[in-house]
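These are the structures in question, set out in turn.
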Structure 1
Amino acid sequence: MQVPRADAATPLYDIAGVRRAEAKAIALLDGDDFELMRRAGAAAWRYLLQHWPRAQRIVVACGPGNNGGDGYVLALHALEAGRDVRVLHAEGQAPRSALARRAWAAFVSAGGPVSAAGAGLPDCDLVVDAIFGIGFDGRADDASTALFAAIASSGADVLALDLPSGVDGSCGDVAGIAIRAKRTLQFIAHHAGLATGAALDHVGETAVAPLDLPSGAFDGVPAAAWRLRESSLESLLPRRARTAHKGSSGHVLVVGGNHGMGGAVLLAAAAALRAGAGLVSVATRAIHVAPLLAHTPEAMAHAVEDPAGVSRLVASADVCAVGPGLGRDDWAAGMLRATVTGAHALVMDADALNLLATSPRSLPADTVLTPHPGEAARLLGRTVREVQRNRIGAARALCGRFDCVVVLKGAGSVVAAPGGSTWIIDAGNPGMAVGGMGDALTGIIAALRAQGLPAAEAAVAGALQHAVAGDRAAATGGGRGLLPSDLIAALRQPGRD
């Protein structure tokens, strides 16, 4: 897949990539590693002034490593500007790295106060978190944990330097207590782990200070993923010719809707229509046909009680979306088997994935899988916790296991494609945490496949369009009580063909 234009997609790096770029930059700076610390501290001070210009009482919580050194540099700038600044460190966590000791010495020589943190923080307008940064290894000792708790109980805004302490910058995992920041200023590059999963509850608003690295610092350093926002959507969606007709816009067949679950196929079909499919058919239980036609008369509903009867419908469709409301009984297994065998292109969700987990099988090339974390865990034979602690890794593992495009749903949805390409969706909101949203996503991706987009492009564009529509619907009517039907209605864009 072609990466969207540079102003619409942001490269994200894991910690290993950031360290490689940092090492190359230091070499290009003739080995002056303290220069990057000076730049980081100065950039953080400028960022602080931009967002908290009236903050007079500032507490800087510094750790023993280079992240703490960045904090000491910022504290010196604050001291020289006449602010009431105090540096605190956890008990037994005085500066250890040579760079941190150098920054500490400059602050102390200028008259800056440094002390071990007590039971609580002094009254302040702002706390700067410079405790661990990218050096965090997932194990905070008791003293650091106590400092985290003191910062949380202070009630003050928190500016995190590089990343909130306690968060793993590569994968976004939060193994225990972690700082919750109002804003996070990343250094050198955007961290992949801060764009998905548990980290999103801790980072607040994010920005990056590139530190004016020498040209060539990122040469040969691959991005771990690409972040896509609403601004990317226009370039990803397919355009229709002036002479387009329903046949040229593709035919989607939605397969599912077992007893008691007819709403799932209804939502998937409606989303496929709103996402631009020219024709949408539904193969479902007979009892769901009348309600489906009453709600969405544009869909062609077919009663299929014998799974053998679905083969003809599968053969006539350009794309099959199988799984919404499918169930796990014999009917479901037969419908899935016939669909996977005969589909020209395939999008799999919900119980199709659960059946795949219990009875693994090879899948057609360019299949798109759209699991939530629970389904991903079953497919990988892991726990949900293991999936969520490294969402990027889990999506890539699924992609490798099934040789398919994978959309791992959730906060910061991850799209992984064979060959190593990975994207993270920076859109969507908590109001979308309701049953049926995944059915809508399945219909959207299937519609984009039917309109001619290859699997990876359809998955990326569909996941982003789904999230953006959720944000638009929430902006109109609020996030609480947001329904999949609200999102589906918001898929239409004024001015789009």
Structure 2
Amino acid sequence: MTEFWKEHSQAATVEEMMLDTRAKELTQQELPEILSMLPCLAGFRVLELGAGIGRYTSHLLTKAAHVTAVDFMESFVERNRQDNGHHSNATFIQADVTKLDLPQNGIDIIFSNWLLMYLSDEELKSFIEKMLGWLRPGGFLFFRESCNHRSGDSKRDFNPTCYRTEAQYSHIVSSLQVEEPEGGQMFGFDIVLKKKVQAYVEMKNNPNQICWLLEKVPRSSSTQDGFSTFQQFLDNQQYTNRGILRYEKMFGAGYVSTGGPSTTKEFVDRLNLKPGQKVLDVGCGIGGGDFFMAKTFGVAVLGLDLSENMVEIAMERAITEKLPSVQFEVADATKRLFPEGSFDVIYSRDTILHIDDKLALFKRFHSWLKPGGKLLISDYCCGEKPWTPVFKAYVKQRGYVLYTPSQYGKFLQEAGFCNVQSEDRTAQFIQVIKTELQRAELIKEEFIQEFSEEDYFAIVNGWGEKLKRSNSGDQRWGLFYATKD
């Protein structure tokens, strides 16, 4: 690798560094897109790994308290120093990043662009553990990689050690954890976002440029059902690929939430959407509602979901739908950051039941909406306590955090929303489930042939239990509408 880059870094140009003849044009498009994914860098100490000639360094230096830019090619480091050395908050280091020795908990954010693909699996695991140690608790790791195949168009493109899939990177970073030397606390990474670089999708039809933003968080020994993160719990329990597809078979193409297309149309009509508006769908599932909004009203939609399985299927559906105005990303809405006033509408279907601090999330929603923006949420709720033991066990097993519809509405008011309308739609919920059970009976043979008899009865019996919980008063279904003045 060293010999390759010595030969192809002599002029230290952006075309050489990116191994792409369209490097300048790509940089104009992708650089602001990637920078927009970062948290606020004010006061941050940034470690930039594989900094190259400083394509990102110059921008990081204007935002952060200090940037340490590292690259192993002398010509790249010198070009970076020449262009950015006038900044008093910059340090330039020529080094093999895997051999860096840095203090524990000394960095706020690590920024890496096209670096990890050059490491073997063992090297990568060891290096991520190192980075986890260098970051302070609450610090961030951002990295961007070419997944599945190379990024550039140059025939000289160096063949990395490993072109991994998105899933392989995600598994490696989510499974690792380290013990702090003082206190013995275990730490790992939680995902903030994972998304494609849209500039490469649009300009090169390349959907394999993927970015991750991860946060260093404490790891508890009492994790959900033995999984390190809540995301792992979702993707391995409730939202396995098979589980998602069997939900879709029952709810309708593109849908995994109550009522499928019928409730989606009813609720979306309430928003009075206009062409060109920007919609954020929190808990987008596999995208049926997003495609409906984009096709019917001409809006742009960003769908977020914490389940990688959901987003992977949504992206497969997006290829068929051919709607560039609909984008998806794996993201934790409680950690994701957007500038104030980014959206006209925030929409969420049966998702926030997973969120513990709903008030904090609703305050985020309020900030993300433009003045006059609208919020529409449907969600699982509960009746007044005491709950039955069966309902308690169900809520615990699913990891739900439920409130009555009126309590839910009060959280929205506390978050600053106006015109809050809290509606108990349990009667509609019961009727929808009955309708879905009737439809399930009609497609029983087809469903069993596509999945299995066990899958069929898992769904049908689950809906039967929902009916019992709803009729007893334990489980409720709420619809919430509010605006931002």
When P(r) over Cα pairs in 20 Å bins from 0, in percent is computed for each of 1, 2, which one produces 22, 52, 24, 2? 2
Structure (1, 2) behind the derived value 200 of volume of the Cα convex hull per residue in Å³, for residues 22-301 alone: 1
Looking at distance in nm of label points 7 Å out along Cα→Cβ at positions 54 and 190, point out which structure of 1, 2 has the largest value. 2
For which of the structures 1, 2 does the calculation of distance in nm of label points 7 Å out along Cα→Cβ at positions 62 and 278 return 6.7? 1
To which of 1, 2 does the computed value 3.0 (distance in nm of label points 7 Å out along Cα→Cβ at positions 70 and 406) belong? 1
If relative contact order in percent (Cα under 8 Å, 6 or more apart) computes to 13, which of 1, 2 did it come from? 1
Taking 4.8 as the value of distance in nm of label points 7 Å out along Cα→Cβ at positions 366 and 454 derived from one of the structures shown (1, 2), identify that structure. 2
Taking FRET efficiency 1/(1 + (r/R0)^6) of positions 198 and 398 (r between Cβ atoms, R0 = 25 Å, to 0.05) for each of 1, 2, the highest value is that of structure 1
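Laboratory data are not the source of any read-out in this text; all were calculated from the coordinates shown. This is a predicted model, so every value here is computed, not measured. Cβ atoms are built from the backbone, for glycine too; each structure is taken alone.
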